[in-house]
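Participant: See the structures that follow.
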Structure I
Amino acid sequence: MIIGIDDTDSREGMCTTYLGALLMEELRQYGTIVELPVLVRLNPTIPYKTRGNACVGIKIATSCPDKVMEHVISRISTMSAMECEMTNPGVVFIQDAEYESFREVLGTFFQRAVREVLSIEEAKSLIAKTGLQSKGFKNGRGLIGALAACGSILNPGWDHTFEYLAYRQREKWGTPRNVDKNSFFIADSVTYPETWDTVDVSNGLVVCVPHSPDPVLYGIRGRNPNVVKRTAEMIGSEPLKMSCVYCTNQGTDMHLIPVDSIPEMEEMHSYIVSGFVSGDLFTIPGGHTIFSISDGSGTSLECTAFEPTKDFRSLVRKLVQGDFVKVYGSFMNKALNIEKIEIVSLAPLVVSHNPECPSCGKRMESAGRGQGYRCRKCGTKAAALVQVELKRDIESGMYEVPPCARRHLAKPLVRLQDPSVKIFPSR
């Protein structure tokens, strides 16, 4: 049986992955857990998400499916943050005889849920057509993620990473987390780049410890289950309630949609789009740096490096009109929030200045409107300004925002496998 669960948390507490980890332990009384559970991050631009927009999926071999379903529904009922208006849990069950019938349709639904904006009505309609066993609470929005989690398990060929999640004891929820910050830097120095986004070295921050009042103590992301477990063993912290390793689409860029032109882009989607820098860069109050690109379609796109991206903005400010770039990020409010940028080619940076006197080496001055330039000391003359091409303080290649500003789904450059692109990781 496959179990998909979504939307049990709120911005004030609880966590769907915590419920998944708890069920991983409790459901063993009814059978054998098959494979690692999945943690799927859905479209990050959805405005009604609670926090990280995550759903979870579990696969169990059992001879008593009715007891499994009863137990799961009971746990969702009692543990979900039902008091929150935005919390609308959903659960879907698929038994093994149904796997092949729903593999394709749910695999497509899974990919769309990561990239597109799906409605509750579409999820309920799909459940009605397939006859899947399910339960939606309140408005049932969680059925979208529950279906997506099931689809991810039925179609295991997608790019994936792993995350070790450590959970707090119940009485600690909502209190300051007791962790040895230095131990995260030590652990990271041993396992990076097999693990990533544990710390932000450039900004001196621990980024794998959340600040919200939920059950998660910290999360370690990496290439395989063994390395995330090994890293967690080096962490000093308060006693854990439990831990769980998830197979996940985090760090995969699964949310990004390649497009050929700017007019194809839709709000609340994430894209890879190319164009020429078409306007001067500027920084607005708050520290956000903005520039525009044009792709020849007659439409321009505003691209923003927000203040939390820190030194990434310094890189962006080195761009000039005519540079050809490929930008990666989410499109909201008619602007693209940059997650990564590939500088494909650099335009010549040419500046003009007054000519030098060949006799004394000093800069000449204007001799008057339309009269060229002259050296006041030597009397030498020149007809026009001198054009000089400056060396650019930037290279072609791929750049990323620092870990402190990275989205769950954004692929870190240490995972990039394209040898044709020079990469500049944030550290």
Structure II
Amino acid sequence: MMFPAQLKVLRKTLHCRNIVCCLPVLNKNSYSRLVLGIETSCDDTGAAVLDETGKILGESLHSQTEVHLRTGGIIPPVAQQLHRENIERVVQEALGRSNVHPSQLSAVATTVKPGMALSLGIGLEFSQRFVRQHNKPFIPIHHMEAHALTVRMLHPVAFPFLVLLVSGGHSLLAVARGVDDFLLLGQSLDVAPGDALDKVARRLSLTKHPQCSTLSGGQAIELLAKDGDRMKFPLTTPMGKSNDCCFSFSGLRNQITMIIIKKEAEEGIEEGTLLSCVNDIAAATQHTVATHLAKRTHRAILFCKANNLLPSNNPTLVVSGGVASNQYIRKALSLITEREGLGMLCPPAKFCTDNGVMIAWNGVERLREGIGILSPNVDVYYEPKAPLGVDMTEEVRAAGIKLPRVKLEIPS
């Protein structure tokens, strides 16, 4: 492969336009390192090819949402089989759309933690075969690190920044100090917010609602909440008396289940039949989730300020993960960031959910820094449960930060 400087020297040496024109035309990607990203941590099979500037050259995504909606939730062996059936096609589509041959890749980056074991295994097994076949470096990726860094592909966000990651499987608050340097301020103690929303939607049988048959649980809750009155079902905000930044959504889910059972009895209907008040329950659920996330984030901001963990100029909160697509939750968080003088950045919805692009970008970031790049023959193991960074949750709790009263008047 010839680089620009070599071509310049060659032109000066030859002194002949005709001979230079006979030189092979270099691919437009020849001067840039290229990374293939592969994602199979849950129920989406994703792949993408990026150059080191973050330009998406080609991508492909196979969503399993429709299948899992029919079965009432993600069944790990089903997700595993769908990954197995689609991963080769998805990767080949990403490469084909990018006009990149495997020999041109600088590295392959793949999610290996955390996530569903059966799903992670398919992506890792395929990737290790691929890198060994094509003799390419391998970059194992932490799924939450990838979510946290996606925003840097789109905006020039400097370290450090505060990040809230909320999805169907995870929720956490952390300070991102570098590509692989995080301080964990709080995380979910039980279920993730996306999982809680999905289970409420399932208990409400929202797939039977004419507007929601093809939507995920969280999307259905957000849609119906727009026409609901959250005040008709006042709910207790989780962990109201604790002074940390951790999350809990199981109690909220139980509250809502009891309300649904009571309303079904009042309306004389069986489980599986749509209630007349689904919009109001959706609105109350969404508001309580948003309030809980906003309060924990508020405490994290105050802890960061007290300990000088964020820059004094232009401190930033990054919100990512599937639940970050919810506009009502974004508005709740923006009220807190505006009050405390932080900017807030959210990747577009298509980059908030799981995808190959964010994995490839994480690979680009690690390739730039020379961090965690393995030879193709190194054995790598997936980790269904994997912490992110240094755990600071006890320090946050010990600080005992009291929150000021903030009324979250969030327009629907």
Structure III
Amino acid sequence: MKVTKRSIAAFAAITVLSSLALAGCSGAQSDDKGTDGAAAGSSGKLVVWVDSERVDALQGAADAYQKKTGVKVQLVGKNVDDIKDDFIQQVPTGKGPDITMGAHDWLGELSTNGVVAPLELGDSAAEYLPVALQASTYDGKVYMLPYAVENIAVLRNTKLVPEAATSFDDMIAKGKAAGLAQPFVVEQGAEGNPYHLYPFQTAFGAPVFGTDADGAYDATDLKLGGEGGTAFANWLSAQGKAGTLNTDIDGEIAKQQFLDGKAAFWLTGPWNVGAAVDGGIDVAIDKIPSPTDKAASPFAGVKGFFVSSESKNKVAANDFLVNYIGTADVQLELFKAGNILPALTAAADKAASDPIIAGFQAVGGEAVPMPAIPAMGSVWQFWGVAEAAVINGADPAATWQKLTDDVAGAIK
């Protein structure tokens, strides 16, 4: 999906919720049960769980909302590793937050557990990057207010290779011409890493799942197999024999080889850019070079905010998310805290004044949301191991067929 520039003028036209509704949110006394266990929907207050590193970025929006509506927004910093499980456990008891920060690939689990409520974005839906909006939608309903989009891309050492590669083979050739034995590195490991290899799989026309008429993933339409899957498996096998892909290279080894100048190209995410820049490398962000004539489309991970299904203040929660978190200023504050491309198009375009961010934005225009449907769990358990086996010499066609059969059986 291509990123297009849009105006943020529509935000000014978003209908403000009635003063009677907001007054109802702020009129009663709150039943505060503590920081982590505050009663969901305490009248006059919204409890919001956020990643501890992003509390300061949201404080301005929280203060502005309270000043405008009288509804206090209590920001609770949480360990990001605990948020999802705590949310699922506490919401049914009425002790969870009104709103929680999270990732779009939680959606299947959150929906299955009945702990999230749909959002009403109104006209503002058109103001988000298409991939962000698609990732926030489940069963035809928007459940998440997106604030950031993250995807992998190719980091290139411009001193070693001045120009971007036009294809996968061109990338390898350019690296070898620079005198490198290992021109390209990507995180793998003994059990493989299909997340990082997915762009190449899509280039062979073998996405994990097909989609329905609305663009939602269809668990009954498994696309791993077929001619595209076999062609990808054969390519994996060839790369393993050539040494281009190596399961001995894990994330740390890949990073070190790039930092040491032993590799000119590194397929990774924005989380590793800082290490490269701090290491004195002049980095460019390139599109992922395809091994075919089709685009290599990586997964996009989208971060955002969910409303608790048990919140008594859903109207205020929706208002706070759409009209405060869903503004360019707030999304840019979140961008400064995490350096991840904003989900709001206007904020993304502004953040892309940085060429590094612009590079990831360009690649993100071809990204697809990581499937959030429950069936995806049946894919992960077999996928990486099969890829690693093929890279290490297992029969590509037979191994890929077994992967497809195992996944299909697990989904059933």
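Laboratory data are not the source of any read-out in this text; all were calculated from the coordinates shown. Treat the numbers as computed from the prediction; the structure is a model and nothing was measured. Cβ atoms are built from the backbone, for glycine too; each structure is taken alone.
Participant: To which of I, II, III does the computed value 8.6 (distance in nm of label points 7 Å out along Cα→Cβ at positions 105 and 377) belong?
Facilitator: Details: I: 8.6; II: 1.9; III: 1.4.
This value belongs to structure I.
Participant: When you work out Rg/Rh (Cα atoms, Kirkwood Rh) for each of the structures I, II, III, which one comes out largest?
Facilitator: Numbers: I: 1.11; II: 1.04; III: 1.00.
Top value of Rg/Rh (Cα atoms, Kirkwood Rh) goes to structure I.
Participant: Tell me which of I, II, III gives 187 when you compute volume of the Cα convex hull per residue in Å³, for residues 153-280 alone.
Facilitator: On the way: I: 187; II: 141; III: 129.
Matching structure: I.
Participant: Let me ask another. If you rank structures I, II, III by distance in nm of label points 7 Å out along Cα→Cβ at positions 73 and 225, which sits at the top with the largest value? Mind dumping the intermediate values first?
Facilitator: Numbers: I: 3.0; II: 2.1; III: 4.9.
Comparing I, II, III by distance in nm of label points 7 Å out along Cα→Cβ at positions 73 and 225, the maximum is at III.
Participant: Of structures I, II, III, which gives -6500 when helix-only ellipticity at 222 nm (-39500 (n - 2.57) for each DSSP H run of 4 or more, over all residues; to 500) is computed from the coordinates? Walk me through the intermediate numbers first.
Facilitator: On the way: I: -6500; II: -13500; III: -11500.
Here the read-out was taken from I.
Participant: Comparing structures I, II, III by FRET efficiency 1/(1 + (r/R0)^6) of positions 121 and 177 (r between Cβ atoms, R0 = 41 Å, to 0.05), which one has the largest value?
Facilitator: Numbers: I: 0.55; II: 0.85; III: 0.25.
Of structures I, II, III, the maximum of FRET efficiency 1/(1 + (r/R0)^6) of positions 121 and 177 (r between Cβ atoms, R0 = 41 Å, to 0.05) occurs in II.
Participant: If you don't mind, another one. Given 26 as the derived value for relative contact order in percent (Cα under 8 Å, 6 or more apart), which of the supplied structures I, II, III does it correspond to?
Facilitator: III
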